[in-house]
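Below: a set of structures, written as structure tokens.
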Structure I
Amino acid sequence: MRTLKHLSLVIAGVLMLTLCACADTEISLSSLLRQMVDLEALSARAPSGERCAQASSYDRASRLVDGQRTDWFANGDAGHYIRVEERNGRREMVMADIPGPGAIVRIWSANPKGVLRVYIDGSSTPVIEQEFAKLFDGSLGYPFVPPLSGIRSGGANLYFPIPFAKHVLVTVEGGEGMYYHVTYRVYPPDTKVESFSWQAVERTRQLGEQVAERLTKPYETWRAPSGASVQTIRWSIAPGASRQLSLEGPARIVAIEMRLQAKDPQTALRSSVLEITWDDARLPSVWSPLGDFFGTGPGMNPYQALPCGMLPDGLMYSHWVMPFAKRAILRVLNEGSEPLQLTGRVLVQPVRWSDRWLYFHAQWHTQRPFFSRPMRDWMMAEASGVGRFVGVALSVANPVRNWWGEGDEKFYVDDEPFPSTFGTGSEDFFGYAWGNPTPFSHAYHNQPRADGPANFGHVSNNRFLVIDNVPFEKSFRGDIEVCHWAETTVHYSAIGYWYARPAQAARSFPSVQERMPMQLPEIKTYREPDAIEGEAVPVLRRTGGNVTVQMMVGFGESWSGMNQLWWTGAKPGDVLELGFQSSKSGAFELQIGMTKAADYGQFRLSVNGTPVGEVIDLYNNGVIHTGKIALGVVNVRQGQNVLRVEVVGTNPASTGDRHMFGLDFIKLVPVQ
């Protein structure tokens with residue numbers, strides 16, 4: 001285990017990034033960058049009137065009519081805009097129109113396209129005018145670089161803040177059929193804000209690059225605050241027993257680190273419970289199965305986020321800042337049938353108590369099993385008092401391949417009748433897209449577990465809201481729609497994270513039997529023998545569009561591995577080069593499996609610079625597999641080879657994107 005001295009050495013040279021952002025007298029790019037890594041600021045109440053909301057492409061059929069919800073689960077969540085404006089002969093679709101003072105803190109899309117423009121404070125000249133997809137691919141350089149910007153499992157995420165003093169207008173030209181979110185903060189009217197400018201970007205570049213480094217390595221770059229003391233944990237806990245740590249205040253917990261040893265770790269992480277009780281409360285405000293408290297479950301699924309995570313070596317960590325006035329009791333109960341060993345530490349920093357501080361809450365609940373019909377809103381987190389909602393981890397057990405997460409998130413702040421955050425899909429809220437079952441890790445959002453094949457199995461998603469936390473003054477409720485492609489039974493579990501005053505007792509205490517992961521049936525997936533899966537080949541070069549992995553569940557059983565490589569947003573003349581391996585050189589018959597659909601194009605293929613076959617038209621009125629297409633004999637070399645795909649046009653009958661391309665597999669058959 002690392003020492004405090006070692007922690008200090010690791011982050012030597014990093015700027016003081018954890019200064020409380022609430023101390024700034026003016027909102028600026030500099031203060032917002034600091035907020036992106038300031039976990040301490042989350043534990044203080046927001047100024048009255050500050051709020052966070054989201055503009056999105058959700059289906060506008062969902063609405064309130066005479067106070068009644070109408071078409072509440074409408075699912076056509078693409079291509080909806082506030083309005084369309086004519087500007088300088090351009091047709092610009094308005095994504096967000098927000099009065100200031102405020103700041104855009106997140107932009108997401110599943111299929112960024114066209115030209116994005118951001119107009120600040122009534123100016124007719126956009127401060128940002130760029131091909132939307134390029135904001136995420138790293139080609140523009142700072143500040144549109146990982147981890148501030150990037151694509152994770154098909155979802156394009158931009159977290160670089162855009163402050164504005166009076167007003168911001170976000171438009172896209174050529175955004176037909178686009179899914180999008182624009183998350184923004186609005187400050188009290190008298191708040192001074194320095195609006196976004198490229199001069200400010202350059203002036204704060206050193207800070208921004210250090211924030212990026214902090215977000216890239218959240219655990220390695222964390223440091224203990226001055227004056228923190230270490231409480232060591234070396235607990236052996238028998239079945240039915242518990243161990244606890246009593247802490248005297250005023251102080252705040254700034255870190256919890258634990259390692260578990262047990263005969264069956266996955267079972268032990270669900271059968272053991274972490275409780276934390278604040279001050280004079282009788283019941284805990286933190287109640288969770290031990291593993292799920294650290295942001296993923298069931299089991300040990302490594303990922304690194306800013307406030308918590310699990311490392312590959314088994315270390316579970318929390319860096320949530322948890323202030324208390326008088327005392328805190330941290331307790332671990334073993335409700336399983338086997339003994340467990342816990343080692344680790346809790347770091348506590350003495351502080352002067354302030355009425356600004358909020359109590360930390362983390363509460364886990366579950367529902368198992370339940371039928372996916374009728375569709376419903378399922379509560380992820382619910383809070384009362386004054387506070388901030390700061391995150392959620394959702395675990396789903398899915399017994400079929402079909403996509404489970406078509407449902408939108410809905411956030412209600414202070415008893416508002418219509419949600420101020422209304423999303424476009426479960427995976428979209430967690431920062432990925434298209435139900436992509438590829439695990440990923442980021443400081444703010446993660447998919448640590450996705451068993452497969454396709455969307456079958458246990459899935460863990462989380463999202464931590466730091467710069468995009470949601471303040472509330474009376475209440476908060478965060479729902480997610482249960483909208484499954486199949487009629488089946490599912491098991492949902494969630495832990496919500498929030499800060500609030502007064503401290504709230506946990507409302508749900510599921511039994512050990514209720515907490516255990518749902519047992520799922522064995523499932524098999526067709527795989528083309530000796531094929532190179534399209535979703536596994538590396539992209540060597542592309543001149544346009546976006547490449548992701550698309551799950552083909554719902555279109556039949558023909559796709560090998562139930563996934564394909566998917567190229568969207570391209571145009572005639574664009575080229576995609578893919579690498580594939582051969583164990584030996586020589587002449588082989590090239591066979592390819594692809595997809596046909598109404599929005600697919602016409603393509604010319606070549607291998608290592610030599611054209612193969614004729615132009616392929618992938619148009620079809622409906623999604624079907626091409627079957628194995630033999631393209632003739634090609635000469636390949638041992639090691640890496642290059643499949644080049646060029647867009648040459650599209651069928652006159654095509655619709656929508658019109659130039660999509662889907663590769664299921666590549667197969668090399670030796671020539672006899």
Structure II
Amino acid sequence: MYITALKGIGEKTAKLFGKLDIINAQDLLHYYPRDYEQFAPYVPVSEAAVGERVAIRGIITGNMSVKHIRNLSIMNFTIQDATGSVQMTYFNMPYLKNSLKKGTYYIFRGLLQQKGNKLIMEQAQIYKPDEYEKMTDCMLPKYMLTKGLSNNAVTKAVKQAFAVCPEKEEFLPESLLKGYDFIPRKDAMYQMHFPDNKEKLVQARSRLVFDEFFLFILMLRRMKEENHFLPNEYKMIEVADTSRLIEALPYNLTKAQLKVWSEIQNDLCGDAVMNRLVQGDVGSGKTILAFLALIMCTANGYQGALMAPTEVLAKQHFEALLELKKQYKLRINPVLLTGSTSAKDRKIIYAQIENGEADIVIGTHALIQEKVLYHNLALVITDEQHRFGVRQRETLAGKGKSVHVLVMSATPIPRTLAIILYGDLHISVLDELPANRLPIKNCVVNTSYRETAYRFITKEIEAGRQVYIICPMVEAGEMEYLEDVISYTAKLKSILPASVQVSALHGKMKPTEKNRIMEEFSAHHIDVLVSTTVIEVGINVPNATVMMVENAERFGLAQLHQLRGRVGRGEHQSYCIFISKSESKATMARLKILNESNDGFYISSQDLKLRGPGDLFGIRQSGDLKFELGDIFQDASVLQQASDEVDKLLADDPDLSKSEHVALRNVLESSDVNTVDFRTI
């Protein structure tokens with residue numbers, strides 16, 4: 001049912017929903033809240049916890065002052081109850097001066113912070129006492145929004161969708177439903193949106209996360225069985241070209257690199273087709289191993305392809321390989337193929353690939369287009385492989401006959417989880433960094449540090465360096481209390497010197513615009529890049545020395561470490577500033593693990609220990625294996641359970657031919673292992 005069939009949704013509103021990939025009523029059922037508004041009873045100022053979101057009942061005392069700094073309007077006033085006072089600050093909300101009355105009680109709900117001897121709140125929500133009382137102890141869904149679409153509009157639409165969408169058949173076997181005491185799937189979906197209480201929410205989420213992991217692992221296991229042993233149609237021999245390059249490099253490969261290179265060579269020379277994951281921390285030297293594998297491939301008379309997730313990264317790989325060719329006189333002929341390659345150049349490159357003149361092809365998704373015909377493709381490498389699904393890897397691999405597949409990931413997932421998640425691959429680990437890397441200096445601070453941070457950023461820019469600032473949201477209104485790229489960019493332009501070039505980058509931009517911004521930052525036409533997590537991969541700027549992450553408490557440790565990997569790539573000392581709005585001891589202790597180590601595998605293991613199934617709020621999904629609800633760290637125990645149950649199921653009924661598995665088989669036949677589309681289930 002198209003979404004306009006729902007009451008109150010016309011074509012204009014449908015377009016706004018379309019920006020969120022919501023096209024029909026069924027999509028709404030799977031558009032789960034990002035958080036829940038939990039309205040605790042108000043507390044006296046003297047009992048309010050600093051660093052926590054609290055509600056305070058108070059009256060306005062003194063004057064309400066408004067001052068203007070460039071394009072920014074700042075209002076300050078004080079509220080008071082019988083036990084103390086709090087300074088309130090609002091940005092670009094001058095109308096409050098006329099709508100709030102002195103001497104009247106209001107409920108102010110927001111993040112309580114302390115600056116010196118003062119308690120402060122910024123941008124607190126304001127309620128009338130009787131209005132707030134009705135909401136106390138409720139759990140109201142908070143959805144990701146787009147400009148022009150309110151949370152109330154999404155909530156109403158979701159409620160209607162539940163009323164009109166037909167109930168879907170259960171696909172988990174009855175034995176699993178009973179064994180885990182799972183609630184029915186549709187009940188779980190409803191409770192995810194409108195939970196009766198936190199206990200019901202935990203039950204609902206557990207059921208749906210299990211479903212996700214179970215189906216993903218089941219499809220992966222079946223695919224692994226199909227590809228268990230494919231004979232090596234492109235058996236290679238070790239060549240002098242690679243050993244000469246290793247000797248000539250101005251640095252020594254680490255022991256870990258040499259070990260993994262040996263594993264790759266053994267695969268290429270062995271009896272079976274290579275299916276290998278190289279898992280290494282940022283800066284551990286995966287790229288040179290990819291180049292060595294491609295050089296070995298061409299020296300044996302075959303073609304190799306390297307697929308990167310962004311045009312900028314593909315171009316950087318291409319230019320780095322060209323530099324190696326020039327410097328060490330390598331006998332290779334690489335070409336670059338991306339979405340922005342001109343029609344004229346594309347035609348020439350297609351011909352070079354088909355006749356074998358081009359022996360190494362570097363690019364993006366353009367490599368798997370139907371028009372790309374390879375001469376004798378023997379090796380496929382995907383960089384930052386989590387950005388490509390299993391199906392996309394297979395499509396590229398399908399351009400040749402039983403080709404070797406090497407996938408690379410900078411996401412440091414603990415080995416126990418990696419074995420489950422990459423079940424179709426052998427795993428190699430680069431657990432050693434080159435000796436010449438300067439360790440990144442880190443600090444975890446609260447929002448009172450911002451002004452100091454801005455001064456430090458200005459100093460680094462004056463020294464010729466560049467800066468990343470990460471915000472969790474794209475635009476204001478998506479989630480309250482969180483910094484967003486659009487507003488933050490405008491704020492920085494008003495705060496930093498006029499000579500500093502500040503630009504925004506986020507996932508809602510068109511690919512051509514994103515590439516343009518990345519190229520400009522790479523060329524140092526931009527000093528400060530304010531971005532969402534889209535910069536986790538796809539850009540390598542050695543001149544960038546500062547990474548500042550706003551709302552760091554909203555991210556998992558593994559993802560923060562991944563973001564941190566964007567700096568520390570050049571000769572200059574680099575710094576990472578994690579700003580947390582929450583000052584709770586547990587949050588700060590978790591974040592300070594990033595101070596202890598720059599080792600991604602250690603950090604991911606700590607993330608695994610600290611996260612648990614009861615931790616439902618406040619942390620964005622970490623890592624890059626994005627499931628609809630599941631998080632590989634927070635839900636590690638569920639992932640293990642699902643893996644065990646899949647093993648039992650396939651041992652008992654490998655073809656899923658038993659009557660109790662018919663519904664499950666139907667789901668598998670209609671789904672893709674890359675992303676199980678639960679909206680169709």
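Can you tell which of I, II yields 77, 63, 57 when Cα extents along the principal axes in Å is derived from it?
Numbers: I: 77, 63, 57; II: 85, 69, 46.
Computing Cα extents along the principal axes in Å on every structure in I, II gives 77, 63, 57 only for I.
Taking distance in nm of label points 7 Å out along Cα→Cβ at positions 277 and 541 as the quantity of interest, name the structure among I, II where it is greatest.
Comparing I, II, the top value of distance in nm of label points 7 Å out along Cα→Cβ at positions 277 and 541 belongs to I.
Here distance in nm of label points 7 Å out along Cα→Cβ at positions 349 and 429 was calculated and came to 3.1; which of the structures I, II was it taken from? Please list the in-between numbers first.
Values: I: 3.1; II: 3.7.
Considering all the candidates, the number was obtained from I.
Tell me which of I, II gives -2000 when you compute helix-only ellipticity at 222 nm (-39500 (n - 2.57) for each DSSP H run of 4 or more, over all residues; to 500).
Numbers: I: -2000; II: -11500.
Working through the options, I get structure I.
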One of I, II was used to compute distance in nm of label points 7 Å out along Cα→Cβ at positions 421 and 445, and the answer was 1.0. Which one was it? I
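Every read-out reported here was derived from the displayed coordinates using simple, explicitly stated rules and does not represent laboratory data. None of these values were measured; they are calculated from a predicted model. Cβ atoms are built from the backbone, for glycine too; each structure is taken alone.
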